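Chemist: The data blocks that follow each hold one structure.
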Structure 1
Amino acid sequence: MDVLVVGSGGREHALAWRLARDESVRRVRIAPGNGGTAAVGENVDLDPTDITAVARHAVRERYGLVVIGPEGPLAGGLADELAAARVPVFGPTRAAARLESSKAFAKRQMERAGVPTATAVAYTDAGAALAHLATLELPPVVKADWLAAGKGVIVPDSMEAAEAAVRELFAGVAGRARILLEDRLTGPEVSAFALVSDETVVPLGAACDYKRLGDRDEGPNTGGMGAYTAVPWFGAEELERAAAEIFEPIAWRMVRDGFPYRGVLYAGLMLTPTGPMVIEFNARFGDPEAQVLLPMLDGDLSAALLGSATADRSLMEDAMQPRSGASVGVVLASEGYPDAPRVGRLVEGLEPSSAADDGDVLCFHGGTRRRADGAYETSGGRVATVVGRGSSLAEARAAAYGGITSARLDGGRYREDIAARELQPIDTAST
């Protein structure tokens, strides 16, 4: 079958790469893709947020499956439009995608489903939110109740910082903002992933990502600077517990409330002293988590995603098998990221992975475009993710950093501590 992947980041390159390796897939197209995705398929010049144009293209080309990568088209209702046109689509409807697009909706659904999560209060008025802050002993987590490209969650280290966060978020979308003030949890964080189709849940795996720009978790929040899997302290048993206590209850609740969920569901978890609690849900594969998870899945990914899209439980459960070993992904970012990334700069030494590539080092492009002379240049902040694979985290980490050191980008930067905490005694002051 022909498959369309919607999106333009490293996640979409990884998805297209993995789907193109399936025997059942004849051709992969990516809309709009980036400079590197042309190595695995054909780029299509479409704006992912132009729901009508993407749906019209999908109907005309008769795709056997459309895979929606980023959150924007999901929140915009692309899955609804495609489903109405009877095009098989992997990704939740606009109503179901509110598990990501609205923190307040997600919190309410978790409470109704009995999913463990922190207590939070929603506010649409800055004055009321600031008044609530004055009653607290510890600064809460401040969350925007809208899509914010992975940067709408602020964990302040003081009440003054919490007040500044409240003012900043309300000022950013004046007149229509809603924020949540959420009790702070403590414990290690992990991201768990599962395929969901109505009430059917198939766990996929778990990964740890790094949000801060710099080593030792310093600097501003970003969309993600690296990730790794497998997580030594969150294995198959813990993933099954997450399926039973988190994914299955929320899937059941969504069906009962008339918002059946079909797609991948990403649960950001904190492992507290009383057990795992959900920090947030995402309605799609993470970026850069997808880049490390997908290379660790054997079998027919397209069949599993089609099973989710069409409620075929046998396809979902039988198509994929986890690969042994580990993978580590390191993101190369452009100078100025995340606030004002420099674009148009030459990128060398990062040849994008094609469908034939299956070695220890993979390279998934994100913010790149290809020049007329065949060279690559930056077009966004997160330029590429170099992924290393190995029989252990140590081997995978060595492969990833061996690959990224060959990159040449004026002003480019990457974190040097991805997965390091798993290979040495934990020092909370430096990790």
Structure 2
Amino acid sequence: MKFKHMLGLLSAAAMSLALTSGALAQQTVKIGAIFPFSGNAASAGNHAKAAIEVAMDIINNDHPELGDFPLAKGAGLPGLGGAKVEVVFADNQGSPATGQNQALRLITEEKVVALTGAYQSGVTLTVSQITEKYGIPLVNGESVAAGLTERGFKWFFRTTPVASDFARDYYDFLTDMKAAGAKVDSVALVHDNTEYGTSVANTITAAFKAKGMANIIDVAYPANATDIQSQVLQLKEKKPDVVIMITYTSDAILFAKTMQAQDYKPPMLLADDAGYSDPSFLKAAGNISVGAFNRSSWSVGKPGSPTAIIAKMYKDKSGDEMDDTAGRQMTGFLVLMEAINRAGSTDPAKIQAALKATDLKPDQLVLGYKGVKFDEKGQNILASGFIIQLQDGQNYVAVWPKATAEKPPVMPYKGW
């Protein structure tokens, strides 16, 4: 009887273990993703969704073709017994208040364990206030307003380079262009009045003036403008050597078309990513923006490389080529999931601890960062970028720095 009783206990324990393992294997890790799926930035939001869905595919299914790329081997998160990731997408409509409400809903009703998003810096500002209040990690891959990581928040992490990084890159790039014969003495900053536009413009202005570039022209306009003729006329009158465009997609298209209508071409046009990286901008205005410079951290890489394979997955999903913004959004999401896997838990505090301990190398990333390692403010101190140029009206190529350039920069700005 003792033997039979012991055998019964062992059988029950085995069944319990099997049930527990099966339950763990079927566990779902629920993440919230807040992006603009309607409004003037809807194109960017839909491309962000495609980027995250490709990342979900990489995690949830076995992708041996990606080699040692994080979370590609096997199906699901190995640190959580093969648990699959589920993403609940929410539309912020480009509104800080809507983004805040969606964050609250995702946390209290959907019970997400972490969030990513929210594209526009002004929306990320309010979303992060909610995640901070509720103690839920938010990993942001794309918002660049400097102040987001200056608030003493403990649950906000950002993987992208920020405005101060870009200001340094822009200054160094313009210095090299001046050495090559370009005139860069006066700079106009064209920006909207959102958190993104104002913050980036102020950061660039301060950085340039600190370097002795005092001739800075500020050209502000209301976000989602329908008429920017006066701003283009101001540029024509002031005749800056360099125009830096800090604009979202619809505004970038409107400026390109208005510049053409008014026959205005600056000697050099340098875009601060955002709208100029959006595939919908290239379709609508790429052929009248030939020669535009832009910032980026994305490069497709060599054929057969993980980045090239992921780029094809993204194009198959979205119908468009991978761009820098989508790449940065995918990076933020993958960094979050790598931390959750390493934490081996969906407890927000353990995810937070894992994020703080993140130390990813360049070959573990989709983008050309030097790695991912967060400082005490939650900012990735290894984020980096380079300058690309729209030389044929439809495709960007890397042109600076020289060590990583695919082609030399072409001057002056051609436009159309």
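Chemist: Taking distance in nm of label points 7 Å out along Cα→Cβ at positions 118 and 406 from the coordinates of each of 1, 2, which one would give 3.5? Please report the intermediate quantities before stating the final value.
Modeler: Working: 1: 4.2; 2: 3.5.
Working through the options, I get structure 2.
Chemist: Out of 1, 2, which has the highest value for mean count of other Cβ atoms within 10 Å over residues 46-53? Display every interim value, and only then the final one.
Modeler: Working: 1: 15.1; 2: 24.0.
Biggest value here belongs to 2.
Chemist: Identify the structure, out of 1, 2, from whose coordinates distance in nm of label points 7 Å out along Cα→Cβ at positions 30 and 350 was calculated to give 1.2.
Modeler: Values: 1: 1.2; 2: 1.9.
Computed on structure 1.
Chemist: Who wins on mean count of other Cβ atoms within 10 Å over residues 158-165 among 1, 2, i.e. which is largest? Intermediate values should be presented prior to the final figure.
Modeler: Values: 1: 16.0; 2: 23.2.
Going through 1, 2 one by one, mean count of other Cβ atoms within 10 Å over residues 158-165 peaks for structure 2.
Chemist: Another question, then. If helix-only ellipticity at 222 nm (-39500 (n - 2.57) for each DSSP H run of 4 or more, over all residues; to 500) computes to -7500, which of 1, 2 did it come from? Intermediate values should be presented prior to the final figure.
Modeler: On the way: 1: -7500; 2: -13500.
For helix-only ellipticity at 222 nm (-39500 (n - 2.57) for each DSSP H run of 4 or more, over all residues; to 500), the value -7500 is produced by structure 1.
Chemist: A further question follows. Taking FRET efficiency 1/(1 + (r/R0)^6) of positions 198 and 390 (r between Cβ atoms, R0 = 30 Å, to 0.05) for each of 1, 2, which is largest?
Modeler: Numbers: 1: 0.20; 2: 0.70.
Max of FRET efficiency 1/(1 + (r/R0)^6) of positions 198 and 390 (r between Cβ atoms, R0 = 30 Å, to 0.05): 2.
Coordinate-derived values only; no laboratory data. Please read these numbers as outputs of a predicted model, since none were measured by experiment. Cβ atoms are built from the backbone, for glycine too; each structure is taken alone.
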